[in-house]
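Take a look at the structures below.
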Structure P
Amino acid sequence: MSLSDEERKIMVEFEIEKAHRLIDQFPILENAKLWDTLANRVYYAVFHAITALLIKNGLHAASHQGVSVLFSKHFVKEGLIDVEYGSFFARLENMREKSDYTCLFETTEDEVLPMIPKAKDMVSIIEGLLN
């Protein structure tokens, strides 16, 4: 994906705005006890923040796995993001995939609620790298 500096800046802003819109949905989904949907939104909030980071740095991924690989290679392994956040993103992706695609799996409150503060922290850390 070849973007001008201005296009890249706009796309980064859109991705971060999306991450924040998803974070704003967390309490609504928690109050409704929609744990699978909350797991999905937690994952996608972090996913969009990471996508913003990739775009800002001229990196493009064509899949969720590609986002994960590029994030790990360029930010976790380079020491810009703590390795615990790389592992956390992998856990979020696994939880989201199971809750979205496996009809016999249901995310529980105990699984998803502890992930919310860390997801918010991760989005904040990424925003720090964007600025």
Structure Q
Amino acid sequence: MMAERLSATLPAVALIDKLVAEHGEIIFLQSGGCCEGSGPLCMPKNEFHPSPSDVVLGVLGTEQKATFYMGDSHFTFAENMHTILDAQPGSSGSFSLDCGSGFAFITQGRLYSDEELASLPPVVRVGYR
């Protein structure tokens, strides 16, 4: 069985589904940059153009309409960890779509086992479309 690079908690899936119903397809970008760049930014799909080095970690939500991208520099740090998207009570304090919902998206990570590392899918980098 192939290991996954990304998963979401039930509260995160519920918030994703709510945002998709309101905005259509959405994306997440975790850039690893300064300020709030270490947290995932959520936006409508049409407001994001991936760079050639952005990594696609996976697609989330009940309808699979939320693609999660990670910036290459952050992925270099996190490539040996499974990324878990969660939604916790609070405010993201940013321009992210979750702002004002009463919840904030956060990511957590856990190290892969040796067996999981050996069964990870290839890294997918997507350029401009």
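Could you tell me which structure in P, Q was used to calculate distance in nm of label points 7 Å out along Cα→Cβ at positions 68 and 84 as 1.1? Value 1.1 for distance in nm of label points 7 Å out along Cα→Cβ at positions 68 and 84 corresponds to Q out of P, Q. Match the computed value 42, 15, 9 of Cα extents along the principal axes in Å, for residues 4-59 alone to one of the structures P, Q, and report its label. Among P, Q, the structure yielding 42, 15, 9 for Cα extents along the principal axes in Å, for residues 4-59 alone is P. When mean count of other Cβ atoms within 10 Å over residues 44-51 is calculated for each of P, Q, the greatest value falls to P. Assign the value -24500, calculated as helix-only ellipticity at 222 nm (-39500 (n - 2.57) for each DSSP H run of 4 or more, over all residues; to 500), to the correct structure from P, Q. The read-out comes from structure P.
All of the numbers you see were taken from the coordinates with simple rules; none came from a lab. Please read all numbers here as calculations on a predicted model, not as lab measurements. Cβ atoms are built from the backbone, for glycine too; each structure is taken alone.
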